[in-house]
Structure 1
Amino acid sequence: MRRTEVALATALVALAIWPLAAPNAAPTAEPSLKQQAGGRIVFGFDGTTAPERLLKRIHRGEAGGVILFSRNISSRKQLRSLTRSLQEAVPAGDPPLIVSIDQEGGLVKRLSGAPEHSAAELGRENSTKLARDEGRATAKNLRGVGVNVNLAPVVDVARPGSIMEQQERAYSRDATRTARLAGAFARGLGNGDVGATAKHFPGLGAARSNEDLHVNRIDLTKKELRHKDELPFAELAKDGIPLVMVSTAIYPAFDDRPALFSPRISNAELRDQVGFTGASITDDLETPAATHYGSPERRAYLAAHAGNDLLLFAQSYINGTRAARELVDAVRADRLSRSGMQKAAERVRLLRESLAG
């Protein structure tokens, strides 16, 4: 039996290995197509209070999650109030909303407090205990304000002169050390009931430019990508990490499209080669690297068709709603399969249930 055919069957086992809370009972009612589609979107929004239309969407069961930035935060008290309002909008019986943030440490932190070290600093210390302790402290920091998913750790294997190395976002140039330390940090997050996210598949360690501003072209061979860059993802997948973020870069060894638009990478490579059974999430579909590929609807279709479960629209709430509507239209027009929609929605449901803590 192929890996893709057993992915959902093994997802519960992976979640049992990962140290998050046990899933709640499944909702009794089968979600509608609109709920399945909306449940695959992670919405961004402006301001320090949740827009009423977003709260209504959440209450209809048509949102998978949100992503928070500095623009959404004025104080810890305000942030707790914001996240509480988001979760209170979730329909009775549904699992928690995904409330995500980038809290890597070092240059990329939206909140004060843990982690106190960048990935590179942890790499130089080379202590799995310190990395795990940082993960636990970060989870406590995030859970204290109602955040249940950290879009970290970065598991990109650095190359000399790369942007990840310059910004101290990578643990190491060594794949094994990266896997060991990132895995320890991720387990620490899980110990504190925060979902970890390995990023950016299949690896941005050779990128020269900021992935949020430019389309990177990673001219590595398939052999090097698999034996070095994908190794940390494979190790964390074995450990049951709940989320993997797929990169905006282009990898000519696999495809001439960005990874998050490539079925060869987002599905075959991530699922069959690496063996990941959790939920996948795109990097921001509103970065310049993604917007070259058309309207929000077009980007949503391409990312879903490639096999990504969660589609991240981090900058504009409206574009997220357009994306959700496109997924519904694409299924009704047989441009996306209904079974594919159901499998993605199931992986997202399992992820959300694991966040109940």
Structure 2
Amino acid sequence: MYIILTQCFPSRFGGIESLVSNLALNLGKKNNTIVFADQHHILRDSIYDNQNKDLISIRRFGGIKFFRRRKKIKELKLFIQSQKIECVIADTWKSIELCIEDLNANNIPVICLAHGNELFSNNAHKTERISSILNKTSIIIANSNFTADLVKQLVGKKEKIKVVYPGAIDLRSIEPDTSIQIKGKPNLLTLSRLEKRKGHIFILQAVKRLKKQFPNINYIIAGEGSEKNTLQQFVKKNDLSNNVSFVGIVNNQQKRQLFEHSTLMVMPTLDERQNRSIEGFGIAYLEAAFFGIPSVASKVGGTPEAVLHENTGIIIDSHSQLFEALNDLLVDNNKLINLGDNAKKRAEKLFTWDKVVNNYLSALEN
């Protein structure tokens, strides 16, 4: 059996949550897979767990973090004693901190995923902790070459590091939720947590200028987060209420509705390394690509690996180039279509989960 230890799992939304859940579900098609997950919302967790019970078994752990982590490890030890565990997969180093010694003592292979943000620390002691735990794992699977370079700074044995790009859900096969009404054209979309590093404010500044040439332009902001009030204040102050739509957290059916009506995926992320925050890859770009939507992203972190410059989208070197990049694409429909077609072909060829899971399995087998 495979056991997955994770703090990031649905019903919570996010890139890591999406990666870990889809990895679990696809591994569940190949082998008995048990997920030890944190409890986020009793009702929504229960709905998700019940919907997927035929593929994976999910054990939830709630309560204060200190006790939650220890309850999870206590139950894991019962499975260790059964001697049926083929491999333990951790969403990050944090999930195996309390059990890595036991797993090693019982010769159980440990795979640790690396995403980017969790590898940063301004504290020397914490950096030593991260390095120590990663060095005790069997393999570290990084979500991009950028993230792999971060891991190399922490791990002595570089052969332990494998790069596997995450998969993305192809939402074209599900029914769209038409309760979200899409107004205007062209439609720009950002699908992420509302955090400063995602660059929403720069898109709003560009929309303010683009409005002169495209009076019906609509910028769709999907997600929730700490920056929401700042963004709403900017919209109000600059008379953009008719050109910006805040749609909140969206499920897969609602995502499909948004993708069906979007012209461009835009997420010019910031390099917030000093605040321990950076984009390790960017699954949302790939989700949009299945619908033939090109992306505009910044040359930060692993995004140039998710969006190929002048192939599946545009990579800007600085936010001062954002308006020009958006304007050029919106006025050049042929280029917009060509980039979208390339993005779609690449997503279908490389990033469906039935293909990506084999890359993970190859790492597990090795």
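Quick note: the coordinates plus some simple rules give every number you see, no bench work behind them. None of these values were measured; they are calculated from a predicted model. Cβ atoms are built from the backbone, for glycine too; each structure is taken alone.
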Check: So log10 I(q)/I(0) by the Debye sum over Cα atoms at q = 0.10, 0.11, 0.13 Å⁻¹, computed for just one structure, reads -0.52, -0.65, -0.94; which one of 1, 2 is that?
Finding: 1
Margin query: Please compute distance in nm of label points 7 Å out along Cα→Cβ at positions 105 and 177 for structures 1, 2 and give me the label with the greatest value.
Written below: 2
Next item on the list: Out of 1, 2, choose the structure whose coordinates give relative contact order in percent (Cα under 8 Å, 6 or more apart) equal to 21 when calculated.
Entry: 1
